[in-house]
Structure 1
Amino acid sequence: MQLRARALVNAAGPWADQVLATTKTCATGGTKRQERAILVKGSHIAVPRLHDSDFAYILQHTDRRVIFVIPYEGKCSLICTTDVNFHCDPAQVEISPEETQYLCAAVSEYFT
C-alpha cells in the first residue's frame, strides 16, 4: 500500500529514527533524511518532601544545568532532570546510580 501526504509528523519519541527508517521518501524531493535523532535521558527521582510550600523550584547547578524540585503526590518532592545522552534501547531505560547521586548532591547544595 502506498500513501501520499503533504506532511508527516513523526511523534514516535525515542523510536523516531525507527519510524523514519520505514518511510521511503520525505518532502525534500524523494530522498531520505540523513539526520538522526539524538536520544537524551531525563531521569527523575521522588524523595520525601523537601519543603512545605506548593511551589516548584528551579535550581541552576554549578555545571550550569537546570534542576527542578517539584511538589509531588502530597508528601514527596520530584527532583529532575539529568538530561544525559542515551545510546541504548529506549524500552530498557532506567536511572543510573551516578544520575541519582548527581541529583541528590546538587539539591543538597540548596536544601538541608
Structure 2
Amino acid sequence: MWRFTQRSPAFDDFVLAVMKSWRASGGEPNIAVDLPAWLEEFGVGIRSLNTIIDVISPNNFVWQWPKVFVDVGLRRLVDLGDLTAERAAEIRNEFVACEAAPHARMITPGVLEIIATK
C-alpha cells in the first residue's frame, strides 16, 4: 500500500478514498492481481513478473510523481464530492508535513511489471 514510513492517518485516508473512487467508476486499483491469469487464459505466455516498489526520500526524483498525483487527486476527489475542501486541505497539509519531516520516506504504490508474449 502507498504510504509514508511514518504514520499518517490522513494520507492513508487519501489512498483509500482514491481507491474507492476508482472502484465506484468501474476501475480496479489492484488489477495486477488478476492480470497474469487473464493473460494465460487468452494464450499469452508470461515471461516474467516483477514487483516494483520504491522507498524514497523527498530528494529522489521519483518523489515528484506521487507528489503531483496527490495534488491532482485531491482536486478530483473534491470535484467528485468524495472529499470536502476542508478535508482535502488537511490531507494536503499532512503530506507537506510528512515531506518536511526529518528522515522522511515514502513507500510508492506497488506496480507489477508483466512481460508477456503471444
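Figures for the structure shown
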quantity: Test item: helix-only ellipticity at 222 nm (-39500 (n - 2.57) for each DSSP H run of 4 or more, over all residues; to 500) calculated as -4500, pick one of 1, 2; calculated: 1
quantity: If FRET efficiency 1/(1 + (r/R0)^6) of positions 22 and 54 (r between Cβ atoms, R0 = 41 Å, to 0.05) is computed and equals 1.00, the structure in 1, 2; calculated: 2
quantity: Label whose coordinates, when relative contact order in percent (Cα under 8 Å, 6 or more apart) is calculated, return 50 (choices 1, 2); calculated: 2
quantity: Per mean count of other Cβ atoms within 10 Å over residues 6-13, the highest-valued of structures 1, 2; calculated: 2
quantity: Test item: log10 I(q)/I(0) by the Debye sum over Cα atoms at q = 0.11, 0.19, 0.21 Å⁻¹ calculated as -0.54, -0.97, -1.10, pick one of 1, 2; calculated: 1
quantity: Identity of the structure behind 1.00 (criterion: FRET efficiency 1/(1 + (r/R0)^6) of positions 46 and 102 (r between Cβ atoms, R0 = 30 Å, to 0.05), calculated), options 1, 2; calculated: 1
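Every number here is computed from the coordinates shown, using simple stated rules; none is lab data. Since this is a predicted model, take the numbers as computed values, not measurements. Cβ atoms are built from the backbone, for glycine too; each structure is taken alone.
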